[in-house]
Structure 1
Amino acid sequence: MNDLSNDPDDSLYSPDVRSALAGFTHGEDTGALEAAAAVRAAARSLDALRSHGTDSRGLSPGALDILIRLSSAEANIKDLAASAGVSSRNVTGLVDTLERAGHAVRVPDPRDRRSVLVRITDEGRSWLEDFRRPSQLAMAALFRGFTDAETTRLRHLCLRLVENQHALSEHLGNR
């Protein structure tokens, strides 16, 4: 999605994507498919930016997500996985990484002696504090020119896609 053009209503689109999708749909409406392609392109761009920022500091974007979640409260692996939308197995590996880096520690769960909680360390809090300002600056640059209403609307629309995908997955899983 490098070369973009404007529709008559001044909305951006990718002529290459539109052309490819027109062939795929045999000339039928490409609106939803173009929107999905744009969401994928935006997600890839955000992931690349986030990876650049975290990799240079020794953490993956996934580990950063877990560290941010731990900054507000300790949690068990299952709850971290549910809140991050990934598997417990994935979170276990991310917590292992955070522990090796000194950013998190596993502690016994006082409510369930068979379970452990993950807690952010002072070093983890310090790492997040150092990462916060560059992240805010990068997001400000990325969303430059967007109004508050536009960023709120974008968030809303993306989360509606997530809800719809979840409902579709449940529907397809029940077949």
Structure 2
Amino acid sequence: MSLMNWIGVFWVSFIVIGMEKELIFDFGEGKNFGRWTIINDGVMGGLSQSQARLTEDGVLFSGTVSLKNNGGFVSLRGPLGRYDLSEFTFCEIRFKSDTDRKFELLIEKETPFHLPKYRKKFGAKGEDWQIFRFELKELEISRMGNLIAQGIDPGELKELQRIGFILADKQEGSFTLQIDYLKFF
């Protein structure tokens, strides 16, 4: 993977106020960052293209999804790490998009593509910032895009390896998604 595929785009804060805890991925210029990377369907022969760049308010993830060569997904994924979301109840994403297509928050317990992932769809077209909030127990479990189960026990969200965003709706065309922050609380 070339260095051009890596982009540093987030600042992570772990805040403890009394008994309140939050994990925040705050995207944008001037933030401390880790390595987020683009992973598209080219890993399996597809032709989709995407890129991410920093803006003052967040990260702008854009590109074109192609169904040619059995393709059909683009993703922006965080650095490999050790994440424990089991103590949190909610997730909140502040975003805006130029399409009504449904993006997904992608949470990976293990990174091999054929193993199950936790997902939650979100998205709506609009020029203004929107906030999508959900309970972690509403996450779905899917394997290679196929639904296995709806709803989980948030206690399962221990020892996670990666968090990211994916567009895999089996529709060709361009998209733009701007993300200000991703917060677990």
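So if we calculate distance in nm of label points 7 Å out along Cα→Cβ at positions 26 and 114 for every structure here (1, 2), which label has the highest result? Before the final figure, lay out each step's value.
Details: 1: 5.6; 2: 4.2.
Top value of distance in nm of label points 7 Å out along Cα→Cβ at positions 26 and 114, among 1, 2, belongs to structure 1.
Tell me which of 1, 2 gives 24, 20, 16 when you compute semi-axes √(5λ) of the Cα gyration tensor in Å.
Numbers: 1: 37, 22, 14; 2: 24, 20, 16.
Derived from 2, not from the others.
Just checking, which of 1, 2 has the largest value of mean count of other Cβ atoms within 10 Å over residues 58-65?
On the way: 1: 18.1; 2: 21.0.
Checked 1, 2; max of mean count of other Cβ atoms within 10 Å over residues 58-65 sits with 2.
A value of 12 was computed for relative contact order in percent (Cα under 8 Å, 6 or more apart); which of 1, 2 is the source structure?
Values: 1: 12; 2: 27.
Only structure 1 yields this read-out.
Thinking of 1, 2, which structure, once helix-only ellipticity at 222 nm (-39500 (n - 2.57) for each DSSP H run of 4 or more, over all residues; to 500) is computed, gives back -21500? All intermediate terms of the calculation are to be shown ahead of the outcome.
Values: 1: -21500; 2: 0.
Among 1, 2, the structure yielding -21500 for helix-only ellipticity at 222 nm (-39500 (n - 2.57) for each DSSP H run of 4 or more, over all residues; to 500) is 1.
Each value in this text was obtained by applying a stated rule to the coordinates, not by laboratory testing. Please read all numbers here as calculations on a predicted model, not as lab measurements. Cβ atoms are built from the backbone, for glycine too; each structure is taken alone.
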